[in-house]
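Novice: Below you'll find the structures, each written out as structure tokens.
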Structure P
Amino acid sequence: MQILYFNRSFYPDIEATGQLMTDLCDELVKKGHEITVVAGQSYYLNNGNKNPFLQRQHYNSIEIIRGYGSTFSKRFLFLRIVNLAFYFVNAFIGGFMARKKPDLVIVGTDPPVLGLIGIFFAKWYKAKFVYYCQDIYPDVGIVTGKLKNPILNFFLNQINILSFTMADNIVCIGEYMKNRILNKGINENKIVVVHNWANTSVLYPILKDQNEFIKKNNLKNCFTIMYSGNLGLTQNLENIIEVAKSFKDNSKVKFLLIGDGASKLRLQNLVSQYNLSNVEFLPYQPKGELKYSLSAPDIHLIPFEKGLSGIMVPSKVYNILACGKPYIGWIEKNSEIHSIASKFKCGITVPPGNIRNMIRAISWSIKHRDKLDEMGLRGREAVIKHFDINISVNKFNETICKLVS
């Protein structure tokens with residue numbers, strides 16, 4: 001099958017979505033498909049195109065049509081819109097550069113209006129159209145308070161509903177997200193749930209005395225609490241700093257924030273303001289090193305802003321569990337994160353933003369390391385059985401093969 005895939009983030013980008021999409025395309029190629037990806041610039045890496053023209057690149061057997069784009073700070077909405085507009089224009093031009101007529105057009109939700117590209121090129125090439133939803137806009141912006149203009153919100157919502165309506169299949173990443181889409185009046189028969197995943201043959205538990213990340217960062221004698229991922233606007237990460245204040249007198253407790261994003265500078269300023277020595281920041285870790293960093297802490301934090309359930313699903317949960325570690329989800333009960341913790345007994349959840357309950361959950365964890373080890377083992381088993389990359393890719397592949405045939 002010839003596939004034309006649109007998503008701004010792709011190899012060698014280190015953002016979670018880019019890594020997931022790269023893994024997916026890599027596995028689909030192994031199943032005999034030919035894929036062309038129209039990608040954009042990474043916010044964090046130089047991925048090879050600094051001139052105003054689209055360039056052809058290759059990753060394994062995947063052809064990448066990459067356009068130059070601006071990478072202004074994502075802290076400011078206007079500059080973020082400029083970044084996404086650059087990619088949207090390049091994506092439209094790049095869609096005509098496919099060497100072979102596609103049978104299928106797949107479009108992600110980065111940027112949010114990319115569904116229009118899918119609609120156009122599915123018509124242009126007389127191909128099927130799959131809308132692959134990692135999140136739902138403008139719902140994300142409305143809940144986080146970043147999109148306050150009712151006209152803009154109405155415009156974005158209409159584009160998204162049009163994309164849902166025109167898609168031959170909608171692939172979403174959780175049951176709660178499916179319910180969100182259904183509530184917009186979309187036909188249930190075209191919606192398929194394919195969970196994000198972990199590659200359990202690549203990500204697995206590393207024992208403390210064999211973990212170079214622990215040695216390098218002097219974590220051996222600490223109770224380590226980690227947040228790893230995008231330091232963005234949807235996680236209320238300031239609350240982690242507030243929680244860390246309660247443990248500042250315990251020299252054995254360390255909070256480690258790994259990643260980058262629009263909130264990083266603000267978080268660093270808070271740490272300086274509170275004069276906290278128990279909070280450290282590290283950059284994104286190379287993909288090949290993730291099994292060491294994710295295996296390093298005693299427990300992970302997955303904070304999420306209230307109201308985002310079903311709009312987004314933090315994909316980091318699968319990688320965390322693959323490395324045999326439990327998590328505390330700062331999240332609502334009607335969410336994938338809570339369902340996984342409840343069903344497989346591999347995590348703890350507390351209401352979003354509730355600092356007192358989070359302090360209690362961490363204090364309990366410090367006193368019950370043996371329980372954390374048991375939770376980690378159950379989480380690893382759950383990922384192998386239900387959320388391994390082969391399970392998700394096979395379901396995705398079955399969906400597109402059935403659609404095109």
Structure Q
Amino acid sequence: MNRHEPEIAMTSAANPSNHATSPELAHLCLDCASFCHDLTYTQAGMLIDSKGCKRAQNRGLGFTESSHQADFFLTQAIQTLQEAIRLNRRIAFTGLEQLSLDSQKTALDLAENLHAWVLSGNGTTSVDPWAIAFAQKGGWYASWTEIRHRSDGLILWFAPLWSSHPRWLERFGPKSSLSNLLSIQSPDEVATDSGLTNEQQIHIDPAHALTFLADLRMALKQPDRECTDSRIRRLQQMFQDSHWLTWVRSGDPEGLIDPLSTAESITEMIGQSNSPTRRVVMADVPHSLNPQGLKAVLSWRSGLNAPMWFSPEGPVYRPSEFSVENAEVVVAFGDRPQLRSGQTALWFSSGPATADSPDITQIPVSKLGFDDAGSIIRADGVALHVPAMVSRHRIKTSEFLATICKALKSGGASR
């Protein structure tokens with residue numbers, strides 16, 4: 001399995017782009033999990049060429065410089081957490097998938113010191129059905145580069161990559177042709193600009209997905225049995241014609257009746273479809289920046305996966321037991337947290353100041369890939385270094401979290 005991406009010249013953390021001699025630079029784009037590294041920017045981080053990607057953004061826009069110094073926000077954060085410790089309030093960390101590996105490690109140091117919960121995503125989902133299915137049924141994966149060079153068939157499972165990850169198919173889809181592609185999607189999904197024909201689109205109501213998968217598995221087990229459903233026949237033919245088939249997913253659609261049973265059904269079907277003459281693999285194309293990195297850091301740190309709790313006795317894995325709604329204090333990264341009555345939040349944000357709620361303390365931090373550098377792990381396990389494009393003196397997330405953790409420990413605030 002090829003775990004190495006072809007290198008394309010880009011700036012380094014030690015030599016940010018505003019010190020370079022060339023006015024145009026190829027740089028890693030973090031707007032979606034495709035991580036295209038051939039977009040062109042100016043020395044100031046202004047986008048010149050997006051290679052036709054509609055989602056590629058000018059990473060220099062939407063930033064505001066705070067009139068306060070870092071010490072001001074540091075004091076606020078320490079006071080908030082000291083008060084939470086004093087009152088024995090339940091603390092939850094969310095959005096860690098948006099951080100670099102170093103920031104994730106430091107965030108877990110702080111979470112352990114606070115005996116906090118570490119939740120997946122925004123914390124509203126208390127269990128990851130795919131993580132459980134993988135643990136119970138196993139998984140068959142390959143790097144995206146290997147998929148590019150070896151796959152001769154692609155099935156998109158409720159994954160409209162043409163809109164969510166516009167260049168993924170171009171960069172990692174089967175090198176032979178995208179004609180051997182089927183997209184399973186909701187009836188109301190509009191495949192505008194996808195380039196797919198009607199025959200390549202299979203519409204399924206997510207509420208009926210489990211039944212559909214059962215019928216598909218039966219058809220694959222009994223290929224000689226006559227099937228009246230044309231959708232099943234097209235998928236069955238895809239499995240029969242492909243020697244190296246890839247099943248792509250990118251988040252569960254709304255309306256699934258039983259996400260865990262659905263994930264288990266798919267993983268079992270893929271495992272049973274592998275044979276000496278056919279290889280079937282899965283590809284996860286996430287919407288967040290570094291979920292694979294968080295899994296790796298959590299596994300290294302605790303041997304567990306989110307959602308988990310740093311209890312006083314040690315890390316505890318308790319899926320379905322706790323969500324962000326059960327927390328009293330939320331430490332959030334990335335998207336603005338949605339709070340219920342009685343909750344407060346520390347929100348580490350690289351965007352403009354929008355926290356007009358007295359319950360949310362917004363802490364402006366530098367943005368990975370713009371004025372901060374770090375490493376991430378792509379969803380297929382490939383490690384990528386993300387250099388900074390410009391030099392600014394904004395708060396670095398990992399340094400800020402480390403300072404908070406040190407202050408709480410030295411002040412005897414650990415609980």
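Novice: Comparing relative contact order in percent (Cα under 8 Å, 6 or more apart) across structures P, Q, which is largest? Walk me through the intermediate numbers first.
Specialist: Working: P: 14; Q: 25.
Going through P, Q one by one, relative contact order in percent (Cα under 8 Å, 6 or more apart) peaks for structure Q.
Novice: Let me ask something else. To which of P, Q does the computed value -12500 (helix-only ellipticity at 222 nm (-39500 (n - 2.57) for each DSSP H run of 4 or more, over all residues; to 500)) belong?
Specialist: Values: P: -12500; Q: -9000.
The read-out comes from structure P.
Novice: Which structure, out of P, Q, was Cα extents along the principal axes in Å derived from, given a value of 72, 54, 36?
Specialist: Q
Novice: A further question on this structure: The value 3.7 for distance in nm of label points 7 Å out along Cα→Cβ at positions 117 and 365 was derived from one model only; which of P, Q is it?
Specialist: Derived from the structure labelled P.
Novice: Now a separate question. If we compute Cα Rg over 2.2 N^0.38 Å, for residues 349-388 alone for structures P, Q, which one ends up with the highest value?
Specialist: Structure Q comes out on top.
Novice: Given 0.95 as the derived value for FRET efficiency 1/(1 + (r/R0)^6) of positions 53 and 149 (r between Cβ atoms, R0 = 35 Å, to 0.05), which of the supplied structures P, Q does it correspond to? If you can, show how the numbers build up before the last one.
Specialist: Numbers: P: 0.55; Q: 0.95.
So the calculation was done on Q.
Laboratory data are not the source of any read-out in this text; all were calculated from the coordinates shown. Source: prediction; values computed, not measured. Cβ atoms are built from the backbone, for glycine too; each structure is taken alone.
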